[in-house]
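> Next come the structures, one after another.
Read-outs throughout are calculated quantities, based only on the coordinates presented, and are distinct from any laboratory measurement. From a predicted model like this one, the values you see are computed outputs, not experimental measurements. Cβ atoms are built from the backbone, for glycine too; each structure is taken alone.
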Structure P
Amino acid sequence: MLAVAALGWLTRRRGRAGTGRLAAGFGLALVPIVAAPLAAQLLWMAITAIRPGYAELLDPYRPIWYRLAVLALAAAILFTWYALTRRRIGPAALAVGGLAWLALLGVLLAVAVPGGAYLTTLPALAGAIGGLLALRTRQTGPWPVVAVTAAGAVGVVILLPTVVLLFPALGMAMGGVAALVAVLLGLTALPVVDLLHPQAGGQRGLVALRARRLAVLPAGAAALAAAVLAGVGLAVDRFDAAHPAPTHLMYAMDAGTGQARWLSHESDPQPWTDGYVDGVTNVGDDFPGLGDGELRTGPAQPASLPAPKLEVLADSGSGGERTLRLRLTPQRAVRLATLHVDTSTATVLRAEVAGRSVPVEPREGKWGFGLVFHAPPAEGIEVTLTLRPIAGQVALRAMDASDGLDALPGFRPRPPAVGIVGSHSSEMLAVARTYPI
């Protein structure tokens, strides 16, 4: 911060920018910092609207073209912003304003994520030192250009690898983060970007018109590159048997009523998945083990599958409390088992699972208490509940879930270009039953 403040002071002292322009440069530098991530997210929204299958992927199969499109879009926004503000505010004020934001972000990172503060503090420091050297050297020689170019190179060395790593780490759905870092890189190199523009100020008539036209060339080229790269990505990255479109589908059956349904988390299902679901509903009351929230749903044929068995091993009461010792035993090979209590029939005071106390954290909805046990043993799990009864009987909802839908009645094999989304619940087969005790 001190180095950037010194650069601002020397810039004002040398007459390169007044206080007002320095303040304006700082305020206007926020525009590309905000606009580039927003534009990157809007670009990805447009691409997923064209190809909905991307919504289920962290990253496309061939993401390089889309990543380059995001970088080109960030460059287009930076160049457009610079071309629109350079003549009125001045290159020096904009450069100082950009470095000030990097320094400020460095302070924020130092407080929140100290290990990552160097990402903006070092480029800001290098840019400030480069700017101070450029202002202190003779303007007619090559040394000012050398100084600001070397300072910009520091930003490239630090921030470019960060941009490259952020894409695979966060995926295209969070491409706006990479676009933000790309703009910060551009702000560190503004004096170098200025070399792409004609000399600011003083032009009139045809000379001024030609200068303005030349100034928009970098922005126009970057915007055109972003559109072309996004189009190439759509043309190259198509779903096929080797790169299937991921889809989400699961099956849930109530063994007590015999009703079954297909479920999907997809808001815009693939055509194959759309053949199973025809509406939207919240299954939290029927299958609390699947969580709350609306899902796509459709009727399914009931399968001959048993629900998990719930046995009462002991039932005692005193002082207005009732203690149930239960055994929950899956009747098939499953991945997980759940047990929920209808809190309109009893309030759960304490709970133990397999001899270990578990926290009682009431949740909203009909089944106000629940637990999930992963990889339950074949002999079942023992659960002890201490309750305060509200109704005559306590309603308990037991559910277990396995993987694989192929053997279910009514299931149709996927086409070659349709795959399975990587999800905890994809391909899940759940069977539930309510036990009044």
Structure Q
Amino acid sequence: MKSRLVLTVAGATALVLALVGCGASGGSGAKAGPVKLEFQTGQAVDSAFLKTLTSVTKKYEAAHPNVTIDLVPATQTYEADMKVRLASGNVPDMWWTHGWSLLRYSKFLVPLQNEAWAKNFNPALAPAMKNSSGQFFAFPVDTDVAGIIYNKDVLAAAGVKASDIKTWDDFGRAAAKIKAAGIAPISSSGKAQGPAGNLADWIAAGAYSKSQLSTLKKGTWVDAPYTHVLDLIATWQKQGLFNPDYVSAAADDISRALATGKAAFAFGQNTTANDALQYNPKANLGYFPVPSLTGGSPYLIGGEMNAFGISKTSKNVPVAKSYIGFLAQPANATVLAKAAGSIPGLTNVKPDLGVLQSSYDSVVKPGKVPLVPYFDRVYLPNGMWNTMVTTADAVVTGGSSKVSSGVASMASDFATLSKQSQ
């Protein structure tokens, strides 16, 4: 097995890559070698997506004997790890851009709009991934469309219909019924660097008016809506709606709880549902639109998620392009998008969503539910994600007493990071 899963450690000394040979054209792969590419995948070591990526990568390596792709799983500090490596110049050949290929990483990446597969780039991703010149900097595995993931059997047993959840009050009543049935309504993780932030990100996307969002984009923080976001999370905490093991739970525990019927709802990308199938292949899962705090229509959240970019400083850009081209082939792109649980990022690939297909057909395909971007990616300056995670986590563990301090932290970091980005 040449595709090795290598665990990284934040702050570790630079990895030394044995990169020998000049590579080859984007269509044929390596002609001289050996060549080794380091690929920071951003995926948990036991995720369904990484397993699928590993399987597809083995096929590429079999056809290109001189090439080895090191598929590196994410640590709990992937964001921080990448910032350190980019700042130090110790840049991997490829990495998972997780929604930031344009705004955060484009200056480090090779433009890909002229690749053969680029003609099939999903235009729905253009606002998030293309610059004013039409350039984009990552191969989009999927077009991210996310809502609130739920276990259909758990809801049915509690007498709850997902289609009846239109407001956060509806959600609260449904959660109360589920809790009364002895099931944790919301599964999240305080151990992983992300799930708590998802709680805030999902809610905040529908907490601001258009004028308030415009104010944020102009660089001025608006307190009141975010106070409502954290107040809602604090209410759930007071009502005991989170999983009792929240503090110690890892990211895969969210999927496990959904799969085994120990939780009803999860706030996250659809890979959470696909990972759940590893614990229970018969898990009956779906997703529904996110309620709005402003009284508007429920919405879905979308944009770039699983996308791979190539470092412009890599010594083997042609080989990396060849590998990306292989991943973009319809047969390979289909299984990767399916593993991600979302519709493909290329228009010549047919959606195959497995357990989530019915949700897609009933919620997304009709086109009646608005798709809004991830709140932090569009309306907050670069670097605010960690603040969202820590402030939401503090409320989940500490309740309403942490709301005002959390909003103050958001305001302070927003001001500081906005100045830095100017």
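> One of P, Q was used to compute distance in nm of label points 7 Å out along Cα→Cβ at positions 233 and 409, and the result was 0.9. Which label is that?
Structure of origin is Q.
> Which one of P, Q has helix-only ellipticity at 222 nm (-39500 (n - 2.57) for each DSSP H run of 4 or more, over all residues; to 500), as calculated from the coordinates, equal to -15000? Provide the component values of the computation, followed by the final result.
Details: P: -15000; Q: -11500.
Answer for the origin of the read-out: P.
> If you don't mind, another one. From which structure (P, Q) was relative contact order in percent (Cα under 8 Å, 6 or more apart) calculated, if the value obtained is 16?
It must be structure P, since only it matches.
> Distance in nm of label points 7 Å out along Cα→Cβ at positions 153 and 329 was computed and gave 7.5; which structure, P, Q, did it come from?
For distance in nm of label points 7 Å out along Cα→Cβ at positions 153 and 329, the value 7.5 is produced by structure P.
> If you don't mind, another one. Once distance in nm of label points 7 Å out along Cα→Cβ at positions 57 and 297 is calculated for all of P, Q, which comes out largest? Display every interim value, and only then the final one.
Details: P: 3.1; Q: 4.1.
The maximum falls on structure Q.
> Of structures P, Q, which gives 16.4 when mean count of other Cβ atoms within 10 Å over residues 41-48 is computed from the coordinates?
Computed on structure P.
> I've got another one for you. From P, Q, which structure was volume of the Cα convex hull per residue in Å³ = 195 calculated on?
Clearly, the read-out refers to P.
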